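Novice: As structure tokens, here come the structures.
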Structure 1
Amino acid sequence: MDEKLRGTVEMTAAMTILGTIGWFVVMSGQSALDVVFWRCVFGAGALLVVCAGMGFLRGLLNLRILGWAALGGVAIVTNWFLLFQSYSMASISIATAVYNTQPFMLVMFGALLFGEKLTANKFAWLAIAFGGLLLIISGKPDGGFTGTNYAGGIAMALVAAFFWAVAAIITKKLKGTPPHLIALIQVCVGILLLAPFANLDNLPDTPSSWGALVTVGVAHTGIMYVLMYGAVQKLPTHLQGSLSFIYPVVAILVDLIAFGYRPDTAQVIGAVAIVIAATGMNLGWLLIKPKPAHHPTQ
């Protein structure tokens, strides 16, 4: 198998695994905070094995790496908590669609913090995504919806996307550090942060609940990170970007098949608009063609 094909298979597998996370979060029967805590615990175990096996624990750590990775860990754990909380409030599919405004959060950070240019095309894609978000907000929850606070769930998914962008910006400070090691530090920080608040006096009491939590930690964190980072090293950016949108598509299908959630027309159009806009911006699709340069007559 050539490198590009292997990377494509790894990225497809990683995004498919990630797309099923909502089902395991809901089926665990635990609060969002407890799911994140156990994700960190079991994810740390899986990533520790990976990092030790790849030799990342020897001579690579220093205070600078630990500090930035720990700060990123605070952001990523907050991101997970808010996203998982939004599932029960706005449904898995709607929360995931709204969460995919992440690239636009990153673009805004780039413009504000690093002076990166906001092109006309980026503004156009941002406008389409914002229109999609308005359609989702105006949509009416339909069949299969049992959430308690639809608007609150959308808000949580948006703030989760914001914290994902914060974590991505912080990770830029760690260029050259193996991403598996960064992820290990982040989940270890999550354990320390959440242990005082986790419901350790009332542990899950069914094999299915423990199975869901172990899966979220080992498969959706350890295995998914290894597959995704392996793919990133093998694939060009445009292919990474296009394959990453397998995640929301799988999440929407899981919500439909497992929980019978039927979004209304406005929600469907809004979700599709966000996914297309994020894909278009990631892949550099041009909605507005740049004006050709005028050369002086010779």
Structure 2
Amino acid sequence: MEQTVLILGANGRFGVNAARAFAAAGWNVRKFDRSRDRLEQAAKGADVIVAAWNPPYQDWGKQVPALHAAVRKAALANDATVIIPGNVYVFGPDAPFLWGRDTPHLAQNTLGRIRIEMEDAYRREGVRTILLRSGDFLDTEASGNWFDGIMAKNLAKGTFTSPGRSDIPHAWGYLPDLVRAAVALAEKRDELDRFADIPFPGYTLSIEDIVAEISKLTGRQIRLKKMAWWPMAFVRPFIPMLKGVFEMRYLWNLPHRLDGSVFNQQLPGFEHTPVEQALSKAIAPLLPDGVMKLTHSTI
């Protein structure tokens, strides 16, 4: 029997990759268009709703509660399972090194509290939920995230920028793997807890680890430089989004790793893409032909 997934935010990083992965797995994929579709109509008959809407930071307070209230209402009306691409904002700067399903949500900053309250609402209202929690994304296209928008932006010139400490472990999620996992979990949703908080282990890499791997991939010694925050601080009063960027700055100076025990229990046969292959895909869009040459074995 064909299963149907409704993708909210189908043009965003997670949504684009999720639509591809569900289609490849044989699902009927509906892409929600906010300019013309009504959620209560679009969700009818959907088995799974991927809630990949992600407003700009400055709009979170106004939009996130209302958007997710609408998603919860639609999901309950159809007994659909909602997949939420979760992040690590809920834990806060005082969290222990290993972040898992049972790690307390201690964040006190604005963005962290919004995410905590949003997640709690799904649990409290009894919505069938798969919260797949990941670290920073590695994408196969330049999509404006931290990795391609800032850190590897000048890779063609032989430099890689660190926004914080370069020697500490940091959580990363390769998007094609993350959405494959979302599909696999969706297909066994009836076996999961009604609210399933599942950290995605992905890769735990310091920025120095990443630079060393990219140097191997490109055959060039990549220079690591520290990001200067002062230019953004100077224009911060004039660019609303930067308040959130500074609010989450601590994540680049806080050692952390996502606990994969629950994920491995639910998907014991899941094969993660080798890190060198994921990095080669992530940097390929940033390297013009002839600037650097990646080995054929990694592309």
Structure 3
Amino acid sequence: MNERIKRGTLEMISAMLICGTIGWLVVISGQPVLDVVFWRCLFGAATLLLVCGVMGFLRRGILSRATFGLALLSGVAIVGNWLLLFGSYSRASIAIGTAVYNVQPFLLVLLGALFLGERVTARKLGWLGVSFLGMLAIVSAHGADGQVGSDYLGGIALALGAAALYAVAALIIKRLDGVPPHLIALIQAVTGVLLLAPWANLSPLPQAASAWASLATLGIVHTGLMYVLLYGAIQKLPTALTGALSFIYPIAAILVDWVVFDHRLSLLQWLGVAAILLAAAGMQRGWSLDLRRLAWR
């Protein structure tokens, strides 16, 4: 393994482990979801502004009016994505919300087919079917282990909405080829601040030190630092390796939910989670649905 690949791998692993603790910080902050997203955007924007300034991304001429407009639009989608995903945690659980959220690669495939004319192969449709079966397994566990009915299904619906908005944002970002990704992230964070400022509860401000620590960490570490690590890794690693390492995120989130909040999944839910992650991995790596080959892998 050459030094560039090794460094990119470490950056990707670090970014995914950071992502896996997002749900924990959202819950322990004790703040309404809208306020959590607002402070994440504010602290994240300040961090990314510093990063972009150091890297020379704030000079004129980098963005045209069209690319700036697309970046703003992607920001609206990302902010909506955060609102829905964070809202799913308290209704279903961090583990279930994160697992359902990982159907977003399939939604991106479908949107690409609809709006970019990209070809959907039979193999991709097959993995989409496996993912859908996993979703059914998770939903069918509704009411198990003391889970509240409407909240549980509502949490799944919010996670699905978050996945759809992420797919929309990714589709837009595909059209921003050549724009520094750190600058895109900065625009998205600033968009979130402007959108949510009129609705955020700024009076009174959070009183507990633990709330401020959680909110600042979400913005500085889970937005600013994480974006730097993630985008740095993407630039260094082959696409297949990037896709494989991305599954550290849901696994870490499930483990955090289990260890910190003692949210244990039923066997049927574990099967559903496994089906979704297997399907996403299979689609990204181009695996065949041949069961013998799949078992060997």
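Novice: For distance in nm of label points 7 Å out along Cα→Cβ at positions 162 and 234, which structure out of 1, 2, 3 has the highest calculated value? Each step should come with its number before you reach the end.
Specialist: Working: 1: 3.8; 2: 2.4; 3: 1.9.
Comparing 1, 2, 3 by distance in nm of label points 7 Å out along Cα→Cβ at positions 162 and 234, the maximum is at 1.
Novice: Looking at distance in nm of label points 7 Å out along Cα→Cβ at positions 58 and 226, point out which structure of 1, 2, 3 has the largest value. Intermediate results must be reported in sequence, preceding the final value.
Specialist: Working: 1: 1.9; 2: 2.9; 3: 2.4.
Sorting by distance in nm of label points 7 Å out along Cα→Cβ at positions 58 and 226 in descending order puts 2 first.
Any read-out appearing in this document is the output of simple, stated calculations on the displayed coordinates, not a laboratory observation. This is a predicted model, so every value here is computed, not measured. Cβ atoms are built from the backbone, for glycine too; each structure is taken alone.
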